[in-house]
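Once you scroll down, you'll see the structures, which are given as structure tokens.
Here, each number is a calculation from the coordinates, and none is a lab measurement. Predicted model, so just to flag it, every value in this text is computed and none were measured. Cβ atoms are built from the backbone, for glycine too; each structure is taken alone.
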Structure 1
Amino acid sequence: MFRYFRFIIVFLLLSIWFIPANAQPEQKQYSLEKVIQRAQLHSPDALLAKHRFRNSYWQYRTFKATNLPRLSLDATLPDFNRSIANITQPDGSVSFRSQFQANSSAYLSLAQNIGLTGGQVFMNSGLQRIDLLGGSKSTSYLASPLYIGISQPIWGFNAYKWSKRIEPIKYQEAKSVYLEDMERLSIRATALFFDLLLAQISYEIASNNQANNDTIYKITKGRYNLGKIAENELLQMELRLLNSNNELEQSKLQVEITTFALKSFLGIKNDERFKLIPPIDCKRFTVDYKLALSEALENRSEAISFDRRVYEAQSELEKVKADNRLSVDVYAVYGLTQSGPDIETTYRNPEDQQKLMVGLQLPILDWGLAKGRSKMAESNMELIQTRVDQDRIDFEKELYLKVMQFNMQMTQLLIASKADTIGQKRFKVSKHRYLIGKIDITDLNLAQEEKDMARKNYISTLRLYWDSYFEIRRLTLFDFLKNERIDVDYSLLY
């Protein structure tokens, strides 16, 4: 009985000892699409893009708020004052008197900017109370039940008008920038995906080569012992085996490096392992340049910025010209007011209150300062226009080259795929022929090298295809596979 019990104890100890050593991190399969989706949802770069757009959104909301009515309350409850002040007496003389009073006031204001003219209309209502404290106590009220007014610059710079043109463009530009950031994420994710995929395939190739070379070395050694081959061929095969062992270790290290880079980009902090699925399902299609250009001019942030840059330069030029000419500011108010010892009396039979003020400002002598500023603004306007025109040309040229490059990729991919298939078949044939003694080791090594090169070249060409595809998407913000514009629900980003 004791012997069986001891056996169970030893078995459990061995189980505990070997389980951690044999446990491996969970390995998940990832396609290119899944990697891109995860990058756009969880990567640190995606979070930064989201906050940049959110900042632009609230800037646009702030602009819209400036064109809406604003209601505010300004109150002082109360203001105590005890001091000695110079007081004008009934006979006109001035005398220092002690004061002890409390002031309280409340004003409700409603204001609205006028975008068309650059002015402002407002409406106020207020009540003020003064309490004299100390020896002779008294209370009085001053009420302004309603008064309306307008503040209007004449021939001045209308900032509201230009903001109404520029700010919506900036917001649309911010939307496009966010979409382009997402496409840049796709491009970056694609690059890291293929870095790891190529490393995994290189490791797989190195592992297979090491196993093949080990088997072939043993066969070669047997032939050498039988005197069928020279020592040189045995040494060559032994060197080949040593090199394959070294390549296996290097490829293993490269898998670790590229895995870490991809996990860091995706924001993965656990020991999750990747098994990547090559995106070989490539639909054959061509991109029409006219469609690509039309979509790029409509969607891309750089194209949208062309009008914004010109408007900003025009705005600055108009502001400089407005500052250098006659400026008239009109301020007019009409309202009702009354005072009394109590609130009821104060709001009974109010009297009219009017105010009109016209201010003039005209530069007379500035020693050419105004002229210099105008010339600088005009020169800057021409410079911006010239740069925009050149940027349009570069914009179209870049897109044309990218479209031509993409349309070539499918042909290159088909050639690389066929070369990969041929390389694999040729190596199998060469290996078989070597094993039956029809070819020497040099021909076998050459077939193996060409097979490996063809496989890696196919993956590299596949990478160029997807890089080019996502670059076209970024330049146009158009999905040519689905034949629709790229868009997101921006309300989820606020």
Structure 2
Amino acid sequence: MADIRTKPDPVWSRARAFVAESLRDNQEDFTSGPIGRALGLLAIPMMLEMSMEAIFAIVDIAFVSRLGTSAVAAVGITEALITVLYAVAIGLGTGVTAMVARRIGAHRPDAAAHVAGQAIWVGAAFSLAIGAIGVTYAPDLLRIMGAEDAVISQGSGFTAVMLGGSASILFLFLLNAAFRGAGDAPIALRALTIANGANILLDPCLIFGLGPFPELGVTGAAVATTIGRSIGVLYLFRALFSNDGRLHLTVHHLAFDWPIVRRMLAISAGGVGQFLISTSSWIALMRIVAIYGSGPVAAYTIALRVIEFAILPAWGLGNAAATLVGQNLGAGKPERANRSVWYAASYNVGCMTVLGVLLLVFAPEIVGWFSNQPDVLAYGASCLRILGIGYPAYAIGMIVVQALNGAGDTRSPAIMNFFCFWIVQIPLAFWTAEALGLGPNGVFTAIVVSESILSAAAALYFRTGRWRRQKA
């Protein structure tokens, strides 16, 4: 009888080997070779990195929820305050990624390291300012946000630690942005994995006082998160000052350079604006939905969390496109940068179309995981289905906007965001909800319309090629 042996599937074996390669440090030149390979090597660790960032909030709220409503409210209100900090961190990171990628693509690693060195000074300055305000005025900030006395009493420590430890957030975003721009995405992923692991271990210990740890309640969640992020930051600093990756800092790279810092702030301003505009528009939409009661608000909140988690891989792919654009522009290859963006967009359309179909089909079941209230189920399912229709359009917009950021053109997306979200989305949401009598479904429809307009505007602008002349 013939010896029959099961042979490994060559396609599966190659895919597994490629994923493993993407998670290892490498010296791949992303300005040459197959674009699909370059995109995959960058996108896989960046997608996982985005998932790691989302885990922080999930872990904290999972443990804090056992302390009662006031504790959860304190976390929620503080997260709203920290949205501004995230806007600063993400915006600054946009500038750092664009500038580092441009210099790595031009084969100027010393100049790229110098940019990373200036990012450290920028992060330190913002950390001191935000930290001082947070520690000094934590109770007042909660009061301004409308917190009740019980929330202020229980949550002031949490707010003070989170804002006082803003350096851990800023440096994690800034240094990860530098490594992404250099193409060292696995380093950024490992830093967040380490930070998350420490947070998961410390959260229950510091919140509930397990073993030798003090029982700090909701403040313990902030301490655990800050320690976890700080450990991740220390790992990033170690990687920066080692000789292993594309970015290698020495002491002379830390010499303050105002022209570089000024350029970084100029590019980053548009990134900060993009995030603040989009965030404020979501808050305004929540206010409109709130007119119709707590059921629609809960449904909208659940739907947003589901959608945010579902599109994390797409954000990772967008970050990969940004790095490819920056590096190829630095290498003097704008056509390759252009092809990289449309390659990423086509792949993203395919993936997000599948996700959109899944939302259309399984929306009630998905919302049912979070609530069994009839009105929440009804509105939540409607929200997921309506927003799912726009997924193919979002897929293009997410890639193109990130590509523009990667080129250093952050101002144009900020202007588009302002028009699409504040001029179109908010008035349209109110009109469709109230004048047309569609209620919350009118708000959801306005989101699809405005996001689709943003995608179309970004794609048309990208085709003009003006981003190719952007300096970073």
Structure 3
Amino acid sequence: MKNNKLWGKRFEKQPSALAEAFTSGRDVRGIPPADERLIPYDLWGSRAHVVMLAGQRIIPRRDARLLISGLKEIEKAWKGGKFRLDPSQEDIHSNVESRLVRKLGIEVGGKLHTARSRNDQVALDMRLYLRDCNLSFVSGLSSLIQILIRQARKHREVITPGYTHHQLAQVTTLGHIWLSFAEAFSRDVRRFQDWYNRFNENPLGSMTGYGTSFPIDRHLSSKLLGFDRPCSNSLDPIQNRWEAEGELGFAVAAVMNHLSSLAQTLILFSTGEFGLIKLDDAYSTGSSMMPQKRNPDPLEVMKAKTSVAHGLQASLLSIGKALFLGYNRDTQWTKYLVMDLVDECLSAAPLMGEIVSSLKINRKEMEARSQAGFITAPELVEQMVQEFKIPFRQAKGAAERAVRYAEKEGAEGITLPVLRKALQEEGLKIKMTGAFLQKAQEARVFIAKRAAAGGPSPRSLDKNISSLKQTLQESHRWLKQKNTRQSLAKTKLTRMERAI
């Protein structure tokens, strides 16, 4: 295996390309200027604006044809890597307009900005950019949820220790754990969908925030850009330019919290001390000095990026805290913050999907730990309450005493003599047998009895899987619908351009 790194000869695989890019961050890669990301959106918005201006007879059709042709030439040059932003032109809007003026003259090129301000122009570009980011997050999360469902079905009966306070708590199944994370990510999907429903509104036509006397058709430009409707108040999207960015930022931060929790769980489970899982070589790294190391770097970076997301999200909210009426240049920095947030976090869910898919499960160790540390004591309490009709508090008290006595004897579990002694001291006259004690602590027996909604029994997990699959199908339909709507909007725009 070819390897030009300072480590890796103990590994059988090269690092995943996604994991390597995610983990190395900006160490050896730069980031492009913010407005380079907005080029396709600015061109799309300008083409729709020109079609609307021609349709409303605000500019002559001949001039509209020339502007559209010029905008398409810029788009072609950009796709071919030949359109570069000139820093002396300040931003993407000025770059596009100045190029058209050079080509078409001020008499034609100077009409592009009719009934438009850079305030509503950048608000438009950002809405289009954020909307695409939103759909990308939904797509990545949907794929991750699908993987978790697949793993849950595969591991629905794999007995696994559950933890609280980083200590053994109760026995569950690995399928139950996978589905708990799938549920969290499904809420994240709904959060992004809510964002879309709230912010898929067209700010173009707001001008500086106070509208225009030109007879513009904001409903037409909305259709040509795939928006649900124009913003109801022209001042609102200019005054609150931080809000769409901030709310998307919160949705991303929530996703990263869930990913970070899963990352920490996998890190601990993969340590030599736990030994419950093994990370694939493609998602581990070595040391430049220690030959034996297999480090969970991608998962550790997942946690770091979560902290970065929190900081960027707080900054987005802070920028929106003291804006005077109308446009304030403060909000220009929301562009940089949200783009950094997207850069850091967009590939996190797809990467986690790859990691979860490639895990090796140590079933033997999981089952062994599901019998250690008195982890079945809670089940013994429940079985005694149900079998002997005694108060829960007394049953738990007897089990606590039994654990204490067993620990003093160096036992790994509750034995019949210590339990009988504890029951007697608790004032419970129960005929306790070894057969009952053994059966009450058999994981597969009591797991099957946890059949209430949301529990880890195979039947409950099947219902949970069915529910999640339905939610996932709805998500796929929603995503397809939104992507189709954008495609149809672009098709309609092209058709109307040809008709001019």
Compare Rg/Rh (Cα atoms, Kirkwood Rh) across structures 1, 2, 3 and report the one with the greatest value. 1
Comparing 1, 2, 3 on FRET efficiency 1/(1 + (r/R0)^6) of positions 43 and 123 (r between Cβ atoms, R0 = 25 Å, to 0.05), the highest sits with 3
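Out of 1, 2, 3, which structure matches 1.9 when distance in nm of label points 7 Å out along Cα→Cβ at positions 219 and 251 is calculated?
Values: 1: 1.9; 2: 3.9; 3: 2.7.
Source structure: 1.
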